[in-house]
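Pasting the structures in now, so scroll down.
What follows draws every value from the coordinates through simple rules; no lab data is involved. This one's a predicted model, so the numbers in the text were calculated from it and none came from an experiment. Cβ atoms are built from the backbone, for glycine too; each structure is taken alone.
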Structure 1
Amino acid sequence: MINPMDFLAWVRGPAFDIALAVFVVGMLVRLLEIFLLGRRPNYAQARGGEWGPGLRTMVSRSLADPGTFKRAPFNVIVGWIWHVGFLIALLLFVPHIELVKKTLGIGWPGLPNPVVDAASAIAIVALVAMLIHRVQHPVMRFLSTFEDYLTWTLTLLPLLTGYLAYHRLINPYPLALGLHILSIELLLIAFPFTKLTHAVTAFIARWYNGAIFGRKGVRA
């Protein structure tokens, strides 16, 4: 039987190093693939700038337009709920901030633990609701692939294991903490090779679209 302390030491040490290396190298390759594609020369006279419209489009396209909201209000609302909850748990939980500070030397203020705990619980419920909606919706169920369910699982596990560890619902605690860290490492490893990459590339695409329209003098 695996010793919980040995398991925790492994996920904190070699497993974390491997996951971080795969994530960094994988994302660098993906980004290089995008940027090395380049852009065809545009010889038309520029009628506006690119950076301002590009940044504006990054923000505006992150919000659902009225037509999309009208067609799929559940997806928009619940999607925002779980994204915000996930980001709160990831970025504003004090132990996570301390880990970043220890690793990179930078930190920022966090939220009280009960607030992060509540946000995590809400995000878990929202993700489960999204899954139920997906399997019950005929079109979404037909279009869903194995990758969709894999990325859903990999997104849920850090929230779920973190919630279980925080409330000491798995004993012993080193095992619970180890499972939580391992779930994050699995997410990091899969990130560059699945649809999870959209968390980065979506903003690049939005900026690019806004920049193209901005150069033409058209508001995206």
Structure 2
Amino acid sequence: MNLILLGPPGAGKGTQATRLEHAYEIAQLSTGEMLRAEVSAGSEIGKKADGLMKAGQLVPDEMIIGIIGGRLDRDDCRNGFILDGFPRTVPQAAALDVMLDEKHLRMDHVMSIEVDDEAMVKRITGRFSCAKCGAGYHEEFQKPKVDGVCDACGSTEFSRRADDNAETVRERLKAYHAQTAPIIDYYDSRGLLRRVDGMEPIDNVTSQLKAAID
């Protein structure tokens, strides 16, 4: 079974992808992680991607599709895969379709995790993490058990991502909607799109996803 998870920043795509990965024994694929792996391995495509990124340039769609295509040939993808946050544009979706056709594969479901933008601003801007071990917290939804002390390692030092501020988050959401609305139409017209309410508790979102898939 092959899936795509769509959703704006903070919608919980990564959390849900991990749950679906274990539930259906399929591989979770993140383009960011795949790019970093190619760079670390020093592969030819990794060297090209690294040079582009260091120059502040975007990695071309065809290079991303090539990396995904190579990744699909590995054994852990034999039962299927989940693409988390890719494609982001209709040309990427079309290129992905061509690559899958060449491998005699097809997309089974495209899951759209739908959320309220202002709730996402609140969710993202409240995030922080332990500066020592990286354990994640939220100032409202997931506080440390002891205020100012990391549950995992006992550190008292915390940090926030520089781009987790309201203005930046709203711009990221605006960009997501501008880029992704056409993709939703693209997959909806082919009968592949399934919508789930991402404002529900995490377990309920997982249940919705499984129900839509099954």
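Quick check: 0.96 is what I get for Rg/Rh (Cα atoms, Kirkwood Rh), for residues 32-111 alone, calculated from one of 1, 2. Which structure matches? Label of the originating structure: 2.
Quick one: distance in nm of label points 7 Å out along Cα→Cβ at positions 40 and 184 came out at 4.5 when computed from one of 1, 2, so which one is it? Matching structure: 1. Tell me which of 1, 2 gives 174 when you compute volume of the Cα convex hull per residue in Å³, for residues 96-167 alone. Source structure for this number: 2. Structures 1, 2 were shown, and helix-only ellipticity at 222 nm (-39500 (n - 2.57) for each DSSP H run of 4 or more, over all residues; to 500) at -15000 was computed from 2.
Could you figure out which one of 1, 2 the value 16.1 for mean count of other Cβ atoms within 10 Å over residues 104-111 was computed from? Clearly, the read-out refers to 2. From 1, 2, which structure was Rg and Dmax of the Cα atoms in Å = 20.3, 70 calculated on? Label of the originating structure: 1. For which of the structures 1, 2 does the calculation of relative contact order in percent (Cα under 8 Å, 6 or more apart) return 40? Corresponding structure: 1.
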